[in-house]
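Alright, structures below, take your time with them.
Nothing in this text is a laboratory measurement; each read-out follows from the coordinates by a stated rule. No experiment lies behind these values; they were computed from the predicted model shown. Cβ atoms are built from the backbone, for glycine too; each structure is taken alone.
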Structure 1
Amino acid sequence: MTVAVEHKDDFKPLRTWSHLAKNRRRPTEYEIVSTNLLWSTDDDAPWAMGPAVPLSQWYIKYRNNSPLRHEDWDGFRDPDQLVYRTYNMIQDGQESHVDALLEDHSGNEHDEGLTAEWVGKLAAFYTPGKYLLHTVQMSAAYLAALSPSSTIENCFIFESGDQLRWVSRVAYRTAELRSTHTDFGFGSQERAAWETAPAWQGFRELMERTLVAWDWAEQFVALNLVAKPAIDAALLRTLSAVAQDNGDTLLALLCRAQLIDSERTVRWSERLLRYALESAEHGGSNRDLVQSWFSKWAPLADAAVGAYCGALAPALDAGEVVRELAGHRESLLSPASVAS
């Protein structure tokens, strides 16, 4: 009879996380705290409660069975490799910068120097924006819950946090403007403007439809590749430029600060798209699928930008903004973009 001999090396503990041992190097902080963390990815019962449980059925339908496929979603990496610790370090600096902007302009009586015409524009085109930013936050939070890998989930969590920060900043500016300009309805008319003003109805329809695009991948495309670029173009870049022309340097600087967060979201979103299009098994079908989603969602985004920018600054060529967005979407699916 042959007896198996156990060697002490058989029980030697791994010096790193087992799924990272193949890298033959010490894992980074990002790899340790971000990769392969989801345990609810079982195809039959994602939440270990049986396939008939409604929560499991939801995840199976809208995450596991999403038509956007990849053989290894866990292989995606955030290009900025943010973790909770580094995100807070970066945003602490961001918040200090924004605090300094608000304090400096308040000390210089910035709001008192704004014209009545521009204050009316702020009431119509800026302070109601907190509702739009909140819809982006809700969508990002849903996508964090439905993400097929922890590295994708983390990106959506940070995006959701970004949006909440800016909702609070818009609310703060609303209170400041109300204390200086009491006759413009600041703090009381924003909901009515969001629900009824023609300038906002395109964005309201776009985001209400986005929020009920339950499939995680379609909502990701609708939000981060179509809606959010449109929002940035209208509420951050266009509004910033118009604010600067009207002597509102504070709003222009706040928009630029917010764009720093948006540009980070752009980086990882476009990288995730490329990752899906580079799939060895599904790249071609993924491209056709994303193109169909662009065709579905882009008209809503373009109409929203046209309505908002056209009302904000009638002399502005809103069509040029729309064309730039369309050109960027087209570039995302070009072979050169995927190869980069």
Structure 2
Amino acid sequence: MAVYTDVSAEELAEFLSRYDIGDLLSYKGIAEGVENSNFLLHTSRGYFILTLYEKRVDARDLPFFLGLMTHLAGHGLRCMQPVLTRGGEALGTLAGRPAAIIDFVEGVWPRRPNVQHCAAVGGALAQMHLAGADFTMTRPNALSLAGWRPLFAAVESRADELQAGARALLARELDDLEHAWPRTLPTGVIHADLFPDNVLFLGEQLSGLIDFYFACNDILAYDVAICLNAWCFEIDHSFNVTKARAFLNGYNRVRPLSAAEQNALPLLARGAAMRFLLTRFVDWLNVPPGALVKPKDPQEYLRKLRFHQGVNSIGDYGIETGAGA
């Protein structure tokens, strides 16, 4: 979450007049994240999130995102869902941007995830994959394999600023991923961005999943790989096999990974590291002037990529090959 577009009190009052959410008491910008402009609304009926979708988000995708939240909540998944206007609409326009109001979910995201957090998010991810199986809308993943080569081209000339030799390393890795990427694994709706700051907890109880604005259709086990990278490394970038075991076992208890998915997981984790390395590097080089946003360090994912290049099997992630299949 972030703030790129300012909203005046007069504009906001006119926008809120279409909703039945009570009287506005206060609102403030939320500075975390890199994608949209977000505000915390406090009304006489509680708290809500106001999101203005910035230019990087294709407005044509918004019915997919908002519909998915409603669908998943209807299947029992703890997640945010859009608030409808009195006319039954989930989407409007504010300050020249598409905008929506989203239910506020109580909880805080874990700054230092523990084993219990990892187990809970594994189970929630698997639950989401199952709940999304009958969601009829589809959206391709523009940031999957086919999207990485153009991203690399955009930063290639400056890649060695990350680390000496990074340009050659990434070029070779892209070649390897394009050659070996799996084509027959189970696919479905994935979150594609389930980092700790997109999962809320009350203590160690998971209270909600948020920020579905990268959700799309792709390989389900690729979503697992994204989470493995996001949840199972320490601040010093060392891999925590105990957290990985808890996360994968939590997932397997709800939706067991097949043998083929398990065998592909190290390669998928390399791909997930490549995706976030490249998008973070692009963001690092292109922060809009005046934006209340701090770009995330791409070097973190260069280190994770190097780790996964040395992984031989899912056993290196803490569970026995065949477990859960």
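Say we calculate mean count of other Cβ atoms within 10 Å over residues 117-124 for every structure; which of 1, 2 gives the highest result? Present the calculation step by step, with values, prior to reporting the outcome.
Values: 1: 18.4; 2: 23.6.
Checked 1, 2; max of mean count of other Cβ atoms within 10 Å over residues 117-124 sits with 2.
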- Message: As an exercise: distance in nm of label points 7 Å out along Cα→Cβ at positions 93 and 253, calculated from one structure in 1, 2, equals 4.9. Which structure is it?
- Response: 2
- If we compute volume of the Cα convex hull per residue in Å³, for residues 85-196 alone for structures 1, 2, which one ends up with the highest value? 2
- Note on the structure: For distance in nm of label points 7 Å out along Cα→Cβ at positions 37 and 317, structure among 1, 2 ranking highest is 1
- Item | Computed 19.9, 59 for Rg and Dmax of the Cα atoms in Å - originating structure among 1, 2 | 2
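Which structure, out of 1, 2, was helix-only ellipticity at 222 nm (-39500 (n - 2.57) for each DSSP H run of 4 or more, over all residues; to 500) calculated from, if the result is -12500?
It must be structure 2, since only it matches.
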